[in-house]
Structure I
Amino acid sequence: MISLAPEKISSSATVPGVSSLRRLRWTALGTNCEVQYGCDDPKAATGFEDEALRWVMQFEAKYSRFRPDSLISFINAAAGRDWIDVDVEMTEFLDLSASLYQLSQGVLDVTALPLMRLWEYRAPVSRMPSESEIAAAKHLVGWSKVQRKPGQVRLPEAGMALDFGGWGKEYAVDIVAQIARRHGLTQVLVDFGHDLAAVGTAPGKPGWHVGLEDPAAPGEKCWGSIAARDCGVASSGDYVRGFTLNGKRYGHIVDPRTGWPVANGCSQVTVIAPSCLQAGALATAVFILGPEKGLRLVQDLMGAEACVLIGRKRHQTKGFYRYVVTK
């Protein structure tokens, strides 16, 4: 939910002739949201902030599976029964879901929610799911099962469900960056749960300084940092969210092909791409596919670079080093 009282902090930069740096902070989409931007015009700042907050609130109300009155919840509740009317925006989201499914070789699947629920890490876990439970959940998963016709969508089997959580937040980051540009802002960093879109540079700086968290010490140390400018940055990892059972840890990212949490040795994937949506989708895909197939996927795309951490070893695309400013 959008907080009713976003925190607005303005502070002036110390460099003469450089725009003041403002910060807007609030909670939405299940995470902490922050926008830093350079602006000396209070009217322009207010106009941007009001539109950004309003758009995110409307986006969450429509697409959050945690909202019983959202469109996505109506679609899921009708699984196995009814066709549901969808508008142009939702149609575009479904088209995007199909594109990301193909791009990711089938590992980004918005129908994977039954498996995610089976491996729910937020609830107390007392036993492993059985093979029959995993098979039953996998039976409900598969983008090809989704039925569509102009202006309508249907999930044909009871228990099927859609969830845009794998990339919806990153999509929202890009839209807020677009809103900032429409208001004439040219120095902006949008950060939703550490998924980022950088517009221009920080006031008085050559880029936006972005730390790369050390999976061995999350929230305490960074293994490096990058200078982000006119790009999206996103990371995927399972070192924070997950559960331990019988001495073995299971992460929160589930491979829809196997029905099990990913266990390929990857601890973190960071992707830099033209948009936050691209970066986030690729980061998750690479994490599931693993370093060899995942980095090959990124290398085949124009403008994207990636780095995979396996223990203390780094595997990266050829151009990733250009962004790293400290090690």
Structure II
Amino acid sequence: MKLKHFALILGLAVSTGAAHADSLNLTLSGGNPGGLWSLLGAGMDRAAKVDDPAAVITYQATGGGFANIGLLGANRTDLGMVHDAEVKLALAGAEPFGAPITNMQAIGYLYNWAPMHFFLRQDLAEEYNIDSIDDIATSGAPVTIGINRSGNITGDVALFMLEAAGLDEATLTANGGAFVRAGANEQGELMQDGRIEMATNGIFIKHSSFRAIDENVDVVLLSIPDDVVAATQEQFGTAPFTIPGGNYSKQPDDVATVALGAMVTTTDAMDEETAYKLASALVNNIEEIRSVHGAMAQLTPELMVSQTVLPFHPGAERAYREAGLLE
């Protein structure tokens, strides 16, 4: 009897262990601990738990997409949040990558509506007759410009767009201005304190950092020439985007710009069943991801499969085909 009892316990232990072994247990490399990507990580974890309460997706704070691509390239993380523009650079082996990174595969797109914004203090815009970013260089205005921190793709995109509009660092310095590296919320504080005259970033319309600037500083949203939009698309794979008029207090007209998107990626080292379970959970329980932030309400299963910069992991592709999202 004791032997049978022991065998039963052992059998239950083995069965339970096998069940947990089959559960998702993944690390997601994201960005700042309290940023949007951390919220998306929490939403993904909840989505996985709906299908399997034992599933775990652990969020790991990192320096952002560039850092995550490095971790993926070295197979040091299971999943990474990245911008599509960062993937384009990585595949080409462009800076900051020393060589092409080719082992990445897509799990799913999460958003493609993070447009580049360029806010300038209204008094400076009126004094120097600036209404577009290509007016800054020729105006001679001594503008101190906030640019996102090194390693953040939006900082690279902003610098590229300004240079494409004629404003390189040498010209800005000659005019008495300067670039200041600062994150989104820091730029808002610097604008309010008068330590910068211009803020730049690529994030959701009416993001809290943008609202703080719009509500506490008299600013205008500068327009962007069509040729700058086209050059940015060519360089970074960004998409054209229109910020509808009226979103900010002194923005009566639509502003054409470019938008970045973000996606969850893995590597070809992930087994097919794991990727299949993950993609299935995200699609079937997409409301868990939508609920993390008001701007994520636009997320749909169709959007998740709309990325084109990477091949889908075979397991994710199978899940999407079964859901009728891919042919």
Comparison of I, II - label where relative contact order in percent (Cα under 8 Å, 6 or more apart) is highest: II
Value 23.4, calculated as mean count of other Cβ atoms within 10 Å over residues 84-91, assigned to which of I, II: II
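Assuming -12500 is helix-only ellipticity at 222 nm (-39500 (n - 2.57) for each DSSP H run of 4 or more, over all residues; to 500) as calculated from a single structure, say which of I, II it is.
II
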For semi-axes √(5λ) of the Cα gyration tensor in Å computed as 33, 25, 18, the structure of I, II it came from: I
Test item: mean count of other Cβ atoms within 10 Å over residues 132-139 calculated as 19.8, pick one of I, II: II
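Read the figures in this text as sums done on the coordinates, not as results from a lab. Predicted, not measured: the structure shown is a model, and the values here were computed from it. Cβ atoms are built from the backbone, for glycine too; each structure is taken alone.
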